[in-house]
Structure formats: structure tokens, C-alpha cells
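> Once you scroll down, you'll see the structures, which are given as C-alpha cells.
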Structure I
Amino acid sequence: MTFRTWAIDETADPPAQVVDRRTGGPPPCCSRYLVAADALVFFGALGTAKLRKVYARFPHLSLIAVQDLYLCDACRGTLRRERILTRAEVPRTRLTRPEVT
């Protein structure tokens, strides 16, 4: 399964460029404002039941439109570490650079 990242959606070049979420990019999921574009993973495609779990842990995220819901690597780690979502349920980044042949 391929997961959407901010780098893919905005065709960031290079994919790992830093996004300052105070001046652009998706709304912040936490206090980290400077995040690599390819570390921001789209969560809006989760099912309703899973989104409820995410909102229960991070209530402020319910104020963000679903189509703009990107979480950084730290917030994804919190969801896994606190077992709010299983490892398989948490969207992960995929390599956005071309494969080496």
C-alpha cells in the first residue's frame, strides 16, 4: 500500500525539503513546525473508527479538515507507542527517492 506524503502531494523537490508549517504546508499536528516534507504522512484516508482513536489522543486534530490531516513522524510514533493504532494501521512513509539499480 502506498501512503501519501506532503512531498508527493505537493511534488516537493527535493522530497526531504523542510516545510515550515507556520508559513505554509499542512496545519501542524504538534509543536514541531519544521518537518521534512516526506515525513508528513496523510491520515485523512483512515476509516472513521480509526480517526476517532486519533482524535481521542490528539483532540486538537479534529479542528483540521480531513483533507489537510498530515501527521509528522513524532505523532505517528506516539500513536504506535501508546498502542492507539497498531503498527499496520499507522500510515508510514515510503521512500520518495528513486530506487538505485
Structure II
Amino acid sequence: MYYKQYMKKYRVKYVITFSFDEKELEVKGETSVEDGVEFCYEDEDDNQTDAIVKNDDTASQYVYSLFADNEDNLVDIPEEVMDKEFNTELHITNIISIQQ
């Protein structure tokens, strides 16, 4: 259990690269998540794993889990790629921990 006076909020900044028609388009974004948020992700063996945000690493895993579900959980899909076949890649660029 997390106590309010020790809780942190994590501001996660990232870049999503859309690759299509031999071109690349980068879209920057950021999201916030607090200690104690529960989420699921697929591990290396494709097993569903439950986790709780409690540090920079799990905050990063949380963002990757949102991205794995669907990239538009993090950014609006650009019009340039809307009607095309594309691949995406997520790069976490910065995580800022804020004591609440």
C-alpha cells in the first residue's frame, strides 16, 4: 500500500515514429501516471503480467502497455498515415518524477 505523503507522479515524454511509404514521421507526446496505478502488459514470453506503477521503470512499462494496446492511446494518428499501411515505434525520451 502506498501512503499519500510518499506518492510520486511521473511525467513520461516520448516520440512515436510512424514509418510508411519509405518515409518516417515523428510525433512527440507526454503523459502522466501516479504511483499505485495498476496495469497489464505482455512479457517476453507473451504472458499477461499484472503490474503497479511504483518507480520510473514501471511508469515506462505503463506507457509501453498503452502503446501496445493501440498507438492512439498516446497520440492522434497523423492524417498523412491514416489511409496507409504503417509501422510504429515508441521511444521514451524522458521520465520526470514529481513528489506529491
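Since every read-out is calculated from the coordinates, none of them should be taken as a lab result. Not measured: the values here are computed from a predicted model.
> Suppose you compute mean projected area of the Cα convex hull in nm² for every structure in I, II: which one lands on 6.7?
Structure of origin is I.
> Follow-up. Hey, relative contact order in percent (Cα under 8 Å, 6 or more apart) derived from one of I, II reads 32; which structure?
The read-out comes from structure I.
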